[in-house]
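In what follows, structures are represented as structure tokens.
Please treat every number below as a calculation from the coordinates, not as lab data. Predicted model only: the values in this text are computed from it and were never measured. Cβ atoms are built from the backbone, for glycine too; each structure is taken alone.
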Structure P
Amino acid sequence: MDVIGYTNRLSVGPSEKISFYVSSRSPRYAAKLVRLVHGDDNPLGPGFKEEERASLIDGEYDGREQSIESGSYAIVEGVKLPENFALEAWIYPTTPALGRQGIITLGSIGLGIGEAADLELRIGDSRFGTGVPLRGSTWYRVRGGIDQSGRIHVEQEPQMRSPLDQSAAAIEGSGTPQAAAGPLVLAAWLENGRVYGHFNGKIDSPRVLSGEEVVAAWELALREPAAMEFHDAGPLGLDGRCVNIPMRGVTGVRWTGDEHDWRRAPEEYSAIYFHDDDLEDACWEPDFQLQVPDDLPSGIYAARLTTPSGAQDYLPFVVRPRRSRARSRIAFLVPTLSYLAYGSEHMVLAAPDLPSLDHPTPPVDLDRYSFEHKLRSLYDLHTDGQGVALASRLRPITNLRPKYVMPAIGFAHQFNADLYLVDWLDALGHQVDFITDEDVHHEGISLLGSYRVVLTGSHPEYWTLSMLNAFRSHLDSGGRVMYLGGNGFYWVTEIDPERPHIIEVRRGHRGTGTWKSAEGEAHLQTTGELGGLWRERNRAPQKYVGVGMVAQGFDKALPFVRQEGSLDPRAEWIFAGVDEDPIGGYGLCIGGAGGLEIDCFDHMLGTPPHALLLATATGFSDSYQHVIEEVGMANSRQGGTVERRVRADMTFFETPSGGAVFSVGSICWCGSLSWNNYANGVSRITDNVLRRFAADDPF
């Protein structure tokens, strides 16, 4: 990438400041504030649209490259290592074959994994390895040190030994005792200010001894949600802290399997899981800052970066209205948590043989940048195959861009797909305030209650408990909702209360996704609550919007066929002026309004009994597969050609105090809005509902 960057926030209001961080190979680049309107340059649609806005960030800047230092570790300041010492811990290495990785280190002295995947003690320039490779995903007690006479000992012992286990080993040697002082590091090496040799795996109960005396004994159990500090039970109280958000609340060497909540048995959750690609903050130097003008309308904006060679990047953000001052009756709830969950996803590069792909497109420079710099989404896997559970917005989010096409599916997705709705709102003259997930998470019903109508994006998949509670309060108090997407309200998500730039997802043991949580590790470290699907916590999406995720497929989207409910007097107005049936056999998202990920109504999961089924898209191919959480026994009859529940349902129902909900149950719906210059059934239905919902007329 000749130029790339990120912002320090995704939502900013009038008079508030937002900072921009840029890495440029070019010695100079230009920045320009633009409002983003339509991001898809597909020739079948209206094309890319942006509006330039005069601002104080406009101009040229000096460019310089900024690096990304990934990898989590823990650090303890002010440690004095005596000449005769022993370092010991329980470890669960997951990539020992990758070679040198630190376990407990202080400068040039430490215990780690050697080039031969064995346990190795290093003292200065001398290395003493067992010569026996450690097995991956196995608990070992490891120990290495030197006594006053210069005798070296290094030993590795698996927790459970089988009769043919050859991985236990112990060696002795001789060396020169050396004292050392400085920061002690767990899970990496730190020398001359450089952190390297990151460890992949878990570390439990690390200790430093001098003879028989304990110098330090660290307790790595997570005692408080979201904590990145840990306690030293030794005499000196050498407490430490974690860097780059390693995974906590994970099972340790003493886990019995009897307890699955880290809060209830901390002695069994006494480990930290480190990865060489964890990243909390890219820590780039800021290049420029914008104080949002008071008169800048709410919308989706970006700093457009351009180099003299023509290279471009966009750094998007949402301008919300001034706090407690709604300017419209309508709010677009921009699903920024879903953007973060998918942020820098590169499944095609990491797993090019994915069987579900029907329209893959070649990765672009943005994808290659995220892959090469170890930027992980919550759909990717760590180096060792563990699912990524934590994501940060303080880094380049390479697919949070206009014009971006997701390689795995071959068309616009998430942010770029939500610009379909922005463009349509503009084209039909609707005045809208833009707010974000994070805003609702922190402000709740005091924010949502300012609006008569709330619109979702095309794929609002990731929700926090406080967001759901605010949403329920909005519905119960007469608010109106237009759910214009699919696979919404699906995964339990949390924002780190100490670090609001971090979100966490533990996928549990069910659900349709790219990974599952390990046994005993479904509880979030940020709050302690149970992760997984919201439906497993009595909050199925059907309880909120009438429909919920039922299938996903990637080959073709289909139109909706009107059902009997569309003729009910309660809903006839929705179809006023619509002369097509089926509806939506066109669009920029695989050719139709119903597709990609689709939802159906289900009274057993909470669809209100008075909900009207207005229309259904059905007849999907076997590319569309029924969601895993609804399949009991494995069989070959879950595809769209045989499973009747593989369908997208359009629904409507009233809520207390004059409220109502309209749902389309399809990610592809918004991709059909602009077809035929916005003169189509999908556009007309959406406009009919929005105008009625925004009015004062009761239902």
Structure Q
Amino acid sequence: MAPAPATSLHVAIDTGGTFTDCVWLERGRLRMLKVFSTPQDPSQAIAEALQKMGVYGALTLLHGTTVGTNTLLERKGARVALVTTAGFEDAIEIGRQARPRLYDFFFDPVPPLVPGELRFGVKEGTTCEGKILSSPNSAELAGLAKRIAAAHVDAIAVSLLFSFANPANERAVAGAVKAVAPVSLSHEILPEFREYERTSTVVVNAYLHPVMQKYLERLASRAQALANSAGELNGSRRSAAPQPTVRIFVMQSSGGITSLAAAVREPVRTVLSGPAGGVVGAAAMARRSGFERIISFDMGGTSTDVALVDHKISPCSQSEVAGLPIAVPMLDIHTVGAGGGSMARFDAAGALRVGPESAGADPGPVCYGRGSQPTVTDANLILGRIQAQSFLGGDFTLDAQRTRRVTAEWLRQQACKMTPEEFAAGVVRVVNATMEKAIRVVSVERGYDPREFALVAFGGAGGLHACELAWALRIPRVVVPTMPGALSAFGILASDIVKDYSRTVLWRVSQQLPAGKLDREFTSLRRRAAADFGAEGWRGTIYFAAGVDARYRGQGYELNVPYSRNLVADFEKEHHRRYGYKYEGREIELVTLRLRARMNPRLLGRAPGNGRRPEVGESTPMKPQKARVVFNGKAVETPVYARARLQSGKKYPGPAVVTEYSATTVVPPGARFWLDKAANLVIDIRRK
């Protein structure tokens, strides 16, 4: 591909376990590209993608990354020292004493990220109202710094009791140890109560900081090198010419982007970076088709992420990743180890299992040419659901013969008498059961009826399994958005700049709301937000959404309600809706104030509508081909349509296979499908 002119370009890139997806706007048209990921160094795949795109010159890169997630899952983060109030060194290990399995006396608890020998206590005291009772003196702080330095740590987490009410002692500790290693302070990252969750969050931040800093700096260096090569393509560049500008922003778990510096400083906010982009993109595309209540279903190469959106995307303030509590705002996303690269195996009892182990990008599924153990992708290829010649628009041909040969040999080694087709059908049923359970977690188990929602399927493998899942859950409609295999990248491209702020106050009220005090606190948070946006160079209108975590006195958990003068009545109404009752006249506690600030100073591009042209690398025959596809154990001659050639508004009958550059969609017999006015593929799976 010829290099593009050295002009400013906005590119969104989502790094997955198998593919790295890129979306950008070119001459008013959304384009996309998929390249194989490089797990050992994700920035290498990004640099390769930028070269293929022809990106030379000024660049704004919006990035969804799995570096934080993988670091937590693989326990490959920094060596962290934890400084806390003396006597509370083991709070991070004691936790909430919750048993994951009530009757299992032999379970292994998730070990803390900081071992006992790296936890340091300081003698200090602060009341819950913020009054300093005692502070460490200079000699104690000097001794603390010396002991931490002797431990040879990479990062330091500081979380003192009640520092959210008065951070003076935390600041004193930070001043003493900041020369030893980078410091994460709890009153800056999470100025809220609940000591265990706050400490866990700041420890995760410190654990990720060196890894994320190294990765993002390497990415910035590679992107800048590409931008600098613009002048070299057309002869030597004048030495006085300024270097092209490269700006990098990172997707947060809460559904908005933030600056490179902020992501390095608070990497804990990026642990669900890529999946959050998918939810934003799914909600935006579904809204164009008139669907406000959706279940997003993102099936990639290594995992499946599901989330429920009821008219609006609402982040939650308490989440758990890799068994570790994280209390910064995150979208409520449930993840299971089921993807296209998930490997099949037989357990000790001879039962078929699929995942969570994945072949990833290296060696990849058997059909990629190097893998040796069958995966979900191989199963779909054997069943005829994936067309070997149409993968990635024909840019990469799958090896169907090798897949059958290796699968048959693997089955013989397992002493299994199933045919490859029977085995492949079993793999699909098993992985579907795992994903169906995940969808039930975010819907049925939380009081939502999935029959009232549309299933928005995306990711490289989402369209292959969506209809069967919708049928099992009685979901009437499946929506496969435009560019489904890169929808997470599109969501990142279309995201606002978002910053979240919070502060625990613990105020008790009856019916008289302390409006003056609340207004002053929210005004302070707004000023802080405006200063942060300005420091990062953003210009535009900032939109604020204020909320309050409230509860009845004596309760242990809160409900978040929007801030208004009717806050008490709104809380009681929400409590009744959620739990079916309310306490008349009982005292209410205002626990934590929350402010979300967002800005969208530019249009990054919107999804194409009617009349869109074929996507990058897409081959589009005029007439549908035929293929033998297995449905319910029977091979059926099935039309294979190129999505770019479907007529908008025309209804097509199932069965069918719809191919495109980034994904494949399988429509079962009895269903109907069409392209709507937003160019989304809508499937009605209600069989007549």
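List of remarks:
- Structures compared: P, Q; top value of distance in nm of label points 7 Å out along Cα→Cβ at positions 388 and 572, i.e. the largest, recorded for Q.
- A value of 5.2 for distance in nm of label points 7 Å out along Cα→Cβ at positions 140 and 580, calculated from one of P, Q, originates in structure Q.
- helix-only ellipticity at 222 nm (-39500 (n - 2.57) for each DSSP H run of 4 or more, over all residues; to 500) derived as -9500 - corresponding label from P, Q: Q
- If FRET efficiency 1/(1 + (r/R0)^6) of positions 76 and 508 (r between Cβ atoms, R0 = 30 Å, to 0.05) is computed and equals 0.10, the structure in P, Q: Q
- Structure from which 6.1 was derived, distance in nm of label points 7 Å out along Cα→Cβ at positions 28 and 180, options P, Q: Q
- If distance in nm of label points 7 Å out along Cα→Cβ at positions 420 and 564 is computed and equals 3.1, the structure in P, Q: P
- When Cα extents along the principal axes in Å, for residues 412-555 alone is computed across structures P, Q, the figure 51, 41, 29 traces back to P.
- For Rg and Dmax of the Cα atoms in Å computed as 26.4, 82, the structure of P, Q it came from: Q
- Highest-scoring label, criterion being FRET efficiency 1/(1 + (r/R0)^6) of positions 60 and 324 (r between Cβ atoms, R0 = 30 Å, to 0.05), among P, Q: Q
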